[in-house]
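Bear in mind that the values in this text are calculations on the coordinates, not laboratory data. Note that the structure is predicted; figures quoted are calculated from it, not measured. Cβ atoms are built from the backbone, for glycine too; each structure is taken alone.
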Structure 1
Amino acid sequence: MPSAGQLFFCDGLVDMGTGDLAQAVIQLGAACELEVYSTIADSLQVRKAAPENLKKVERLKFARKVKLLGSLNGNSFKRFDSGAARLVIKLYGMRGAAIHRADLPFVDNSKNPMWNASQLIRFVHACERLFEWLAIQRSALV
């Protein structure tokens with residue numbers, strides 16, 4: 001069964017195809033956040049960390065969660081793929097801008113809507129790389 005993050009990722013791809021770029025950014029950013037948080041939760045459970053530690057992690061900003069996960073397993077996402085790491089953090093910021101200000105920095109209304117959607121492709125690839133890295137992090141828990 002797919003994880004919640006994978007489902008959000010797929011929803012984001014559908015949103016791109018229909019031209020709903022704000023929703024696509026929101027879905028892709030949420031997919032990354034869900035996958036990072038669930039991997040941290042799994043990691044802390046394997047280490048028998050107290051549930052209180054999870055509450056502390058929830059309060060961290062997204063970039064800090066990614067960094068924390070890398071430090072827990074000794075393999076940072078930045079070292080795994082520095083370009084994807086930069087794009088995922090940028091995507092998460094775009095997610096916040098889309099939610100709170102209905103703002104997408106790359107949208108040019110004078111262009112074809114599919115041109116706008118094409119601007120998201122590099123972020124989709126970055127999400128995929130994040131998911132690959134997280135799968136490696138999870139395999140290290142066994």
Structure 2
Amino acid sequence: MLSVGPPHKIGDPVIVSVQRTGFHLTLEQISAWLSLYGTIIGDLKYLDHCELPGVLEDNIKVLMRLKKHIPSPLPAFSKKLIVRYKGQPVQCSRCMELGHIRRVCKNETNNWMGYVKTLVDKKSIPVAYFGNWFEYLKDQEEILFD
């Protein structure tokens with residue numbers, strides 16, 4: 001195996017990959033979400049398909065300086081984006097919290113909409129960034145927001 005060095009720390013420049021965009025979101029929408037977690041240094045760019053030059057994949061790469069870690073799934077504008085970068089903390093697939101894995105989790109199970117509700121309840125992300133996920137929560141849970 002080839003050593004690639006230690007993982008990046010908060011404040012280090014890091015290449016962030018955003019997967020599963022489906023070309024449904026604008027680069028501005030993706031940028032808005034990523035900006036919640038740090039400073040974007042470079043341009044957001046769709047990747048060329050490795051076997052088909054000139055054909056774009058629905059994955060984006062961007063250079064960022066993180067202020068805090070980005071969770072892997074993001075409920076961005078009604079889409080479930082996957083974010084990856086070197087040094088990203090693991091995220092439990094049972095409770096959806098950062099820092100541990102399902103096998104050692106002692107927390108209650110949290111499904112996708114419970115995870116979205118957790119993010120909404122923190123009130124640190126504009127509700128417009130959630131798109132239809134927020135509307136669904138509002139309809140299903142009768143959540144009252146200011």
For 1.5 (distance in nm of label points 7 Å out along Cα→Cβ at positions 117 and 133, calculated) the corresponding structure among 1, 2: 2
Could you tell me which structure in 1, 2 was used to calculate relative contact order in percent (Cα under 8 Å, 6 or more apart) as 31? 1
Looking at structures 1, 2, which one was distance in nm of label points 7 Å out along Cα→Cβ at positions 13 and 125 calculated from, given that it came out as 1.6? 1
Using helix-only ellipticity at 222 nm (-39500 (n - 2.57) for each DSSP H run of 4 or more, over all residues; to 500) as the calculated read-out, with -6000 as its value, let me know the right label among 1, 2. 2
